[in-house]
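Below you'll find a set of structures to go through.
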Structure I
Amino acid sequence: MQKTQGGFTLIELVIVIVILGILAAVAVPRYVDLTSEAQTATCEGIEGALYSSAAILIAEDTVTNRGVPGTATEILNNTDLGNASASATDASCTIDVTLSDGFSCTTVDFSASGLCSTP
């Protein structure tokens, strides 16, 4: 009795490796693009949080009859940015945001919106 050997031939293995290589070549650029999209979406979310914080400060000021919107520093201190870091410039009512991976996110300018006051 002779046993027959089973298994894959060399050509079958090469074809599978080529197909996997093509799939990887297509998937890697898509992943890089997703990272960029995620950073952009994070920046937009942070910008929205800063504007919401400014609006909340105005509402609090209206209730307490203070009558003056918050400064850029007050807006920043009133906002949870997660892992991002930010710096406020009260003189120009701007907040510069940088993500934790070093991606320079956005500069939020409140000067034209009336949501910020300068000292």
Structure II
Amino acid sequence: MDTGPSAPTAAPPSAGEAEAFYRELERRHLVALWNVAATLLPKEPKSRALPYLWRWETLLPLIRRAGELAPLHRGAERRVLGLINPALPGRYGATPTLWAGFQYLLPGEVAPAHRHTPAAIR
């Protein structure tokens, strides 16, 4: 006879009891992991991002043009061009979880110091 911690101790709940329980969880801003585990931990990645190559010969002229159009002393605190994955329209990032960009400072310019979270890659 199974008497371990996962041994069943009572009859399974009725469909109505389970629905009421899940409604209560939702009302309390909770979720049952067993109902969302496949979404949170898929067997294979399901990213909408697509591989994309930003070529330096394309980027460099645009970065230099940004130096002409966005002077640091007139509104632009940081002159950075961010990489946007073409498969993620309306979002900012090379992937859903990675923001990457090129900062361009002209001779004599200084960007103000700022902090990053411990997860920031530099």
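Taking -18000 as the value of helix-only ellipticity at 222 nm (-39500 (n - 2.57) for each DSSP H run of 4 or more, over all residues; to 500) derived from one of the structures shown (I, II), identify that structure. So the calculation was done on I. Among candidates I, II, the computation of Cα extents along the principal axes in Å that gave 100, 25, 18 used structure I.
Here, each number is a calculation from the coordinates, and none is a lab measurement. The model shown is predicted, which means the values in this text are computed figures rather than measured ones.
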